[in-house]
Structure I
Amino acid sequence: MPKKYRVDITAITETDITEIWDYIAQDNPGAACAFILQLEKQIGTLERYPERCPLIPENESLDTAYRHLLHGNYRTIFKIIGTSVIILRVIHGARLLNQGILEEK
């Protein structure tokens with residue numbers, strides 16, 4: 001049986017998710033709810049095999065080993081530490097991750 005990881009969501013990620021909901025809900029609150037529910041379900045899949053997700057291209061410039069999971073136009077950026085998956089950010093796919101984004105808000 002594969003090991004199970006604990007998935008931790010940072011406060012900044014919770015803010016990201018709220019802002020995504022707010023943005024989508026301006027046009028369609030039902031779609032916003034559906035999108036966030038699917039996003040949260042997808043994040044929950046990281047309890048098993050988080051290594052299946054690719055390393056992000058920005059790792060070389062950031063000197064990190066972050067991975068991402070794609071959902072629609074958004075990237076869930078995370079790192080694996082032992083048996084924990086730490087969700088760092090959920091950002092629009094057009095944005096590149098940099099140290100400033102990790103420290104925003």
Structure II
Amino acid sequence: MKFITAANFTGDAAWDALPIANMRGITTRLHWTDEPYKWHTNEGEEVFVVLDGMLDMHYRDSHGEHIQRMNVGDIFHAEVGDEHVAHPLGVVRALVVETEGSD
């Protein structure tokens with residue numbers, strides 16, 4: 001059993017992660033960042049929950065590129081093949097649930 005206070009987690013580098021659980025290949029990690037990630041698509045689905053801070057989630061679909069502002073409590077679900085990148089507005093802590101080894 002463990003209890004984690006997300007607001008206390010700080011990484012040494014952007015997108016550092018604190019592993020929380022691995023449930024049959026599905027990982028749950030707490031990420032800390034103050035810099036954008038990279039454009040990517042996941043091999044499996046991804047659930048991304050903003051716990052602290054604010055970010056702009058950039059994503060591409062058949063209609064072009066879009067930006068969705070995400071605040072504390074907002075959830076982003078990426079299906080297989082959804083291209084996206086998170087751009088934090090300051091420091092962000094996010095809970096990410098995805099297939100082990102995903103980018």
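Every number in this text was worked out from the coordinates using simple rules, so none of it is lab data. Just so you know, these numbers come straight off a predicted model, no measurement behind them. Cβ atoms are built from the backbone, for glycine too; each structure is taken alone.
One of I, II was used to calculate helix-only ellipticity at 222 nm (-39500 (n - 2.57) for each DSSP H run of 4 or more, over all residues; to 500), giving -11000; which?
Here the read-out was taken from I.
A value of 12.4 was computed for mean count of other Cβ atoms within 10 Å over residues 16-23; which of I, II is the source structure?
Computing mean count of other Cβ atoms within 10 Å over residues 16-23 on every structure in I, II gives 12.4 only for II.
Among the shown structures I, II, from which was the value 2.1 of distance in nm of label points 7 Å out along Cα→Cβ at positions 8 and 40 calculated?
Label of the source structure: I.
If you rank structures I, II by relative contact order in percent (Cα under 8 Å, 6 or more apart), which sits at the top with the largest value?
The structure with the largest value is II.
Starting from the value 0.55: which structure in I, II was FRET efficiency 1/(1 + (r/R0)^6) of positions 24 and 72 (r between Cβ atoms, R0 = 30 Å, to 0.05) calculated from?
II
Starting from the value 18.4: which structure in I, II was mean count of other Cβ atoms within 10 Å over residues 48-55 calculated from? Could you put the intermediate results ahead of the total?
Details: I: 12.9; II: 18.4.
Checking each candidate, the match is II.
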